[in-house]
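So, here come the structures, one by one.
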Structure P
Amino acid sequence: MGSPFLYFADDRLSTAELSAACLDGHLVELGEAYIPADAVETAALRGGSLARLLGDVLAATHLSAAWVHGALPAPPSRHTVQRAVPRRLHHLIGRRFQYRDLCVAAHDLDRIGGVLVTTPARTLADLSRVADRVHRNAARLMVAEGIVDPGAAIDWLERSVPVPHKRQALALLRGWAVEGPRQDEVTRYTS
């Protein structure tokens, strides 16, 4: 059962009614849903807002998982998802998400707000393997905000099968485990 604080288009209210409630200041947009303007934004609400996008077969990963865990102030423009079931999924095309066909192991997933999200350690390991500014910044924020210790991501990478950019990610995370990310490296809001 979903949260009574989450409103989806054409569920209890139409898109026009949701837009009017936003204009009146009663609702605010949260991910793929809306919440009351006075509701406290939690990981469960952020995760639950992705329920229609993810269903029971997909998991939020990378920037989407970092947003659900609370490292990012706003969701990414396109969510990153991977399958969370052993069977292959076909014909998954959408403008709102980037789909990766690799299956995420059950031990690397948490259920937050009724949807599957990669664990903080797995999320940090994934983010640190991508060398662009947005992913690196999200990784820094996860560490700076105390969401996950770099040591947990280091452990995950050392136990994992070979993955791309593992060596660079380990070097980055080991540096953060010793010194932490430099404050001038951490940008609170990503574009």
Structure Q
Amino acid sequence: MKLVAGLGNPGPKYAGTRHNIGFMAAELLAGRSGIALKKQGHQGVYGFGRACGEETTILLPQTYMNRSGSSVGSMCKSLGISPGDLVVLHDDIDLPFGTLRIKVGGGHGGHNGIRCIREVLGTGEFVRVKLGVGRPAGGGDVAGFVLNPFSAAERKVLEKVLELAVEAVEAIVALGPQKAMNEFNNRAIDI
């Protein structure tokens, strides 16, 4: 069993914001895999099914970003998911928009959702798909930047970015994280 958790903030106020790109990618994966995200529990919305021939649960924590670990930890415990079978999709301001990086382990990099998951699980040895959203121009307010919608130029290619993220998760599930890293870590969408 694999657990794919897309990070974001719940509610219409945050839908379509840069901070919710993890939600968006997980929802696209669910749609492509025929997994209905209709169950509620573990402080999230989730569904069970198969992705790339593997039993997979897709989870959207509804705890707000900085408390994501409560939902992810509860689901991991309930399903008996080891850290190596957890894939977390999240935004990353240190990567340009249109870029993704697959990583196993490492620090939280200032991301509060990842920080919370690491604290709850007691380890950072899970798979991360870091989706670049870039930084605000001129060193502006990062919190305001990630909580705002994508620009018009970004929205034109957002679907391609999300599709790349889904392909990366499918490769992680089918081939393992190392082969997926080799295939996806140098790819980006032209803006």
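Please compute distance in nm of label points 7 Å out along Cα→Cβ at positions 78 and 118 for structures P, Q and give me the label with the greatest value.
Biggest value here belongs to Q.
Quick check for you: by relative contact order in percent (Cα under 8 Å, 6 or more apart), which of P, Q is greatest? Please report the intermediate quantities before stating the final value.
Working: P: 18; Q: 25.
Largest calculated value belongs to Q.
Tell me which structure, out of P, Q, gives 20.0 once mean count of other Cβ atoms within 10 Å over residues 30-37 is calculated. All intermediate terms of the calculation are to be shown ahead of the outcome.
Details: P: 20.0; Q: 16.9.
So the calculation was done on P.
One of P, Q was used to calculate log10 I(q)/I(0) by the Debye sum over Cα atoms at q = 0.09, 0.14, 0.15, 0.16 Å⁻¹, giving -0.34, -0.79, -0.89, -1.00; which?
Checking each candidate, the match is P.
None of the figures in this text is laboratory data; all of them are computed from the coordinates on show. This structure is a prediction, so every number in the text was calculated from the model and none was measured. Cβ atoms are built from the backbone, for glycine too; each structure is taken alone.
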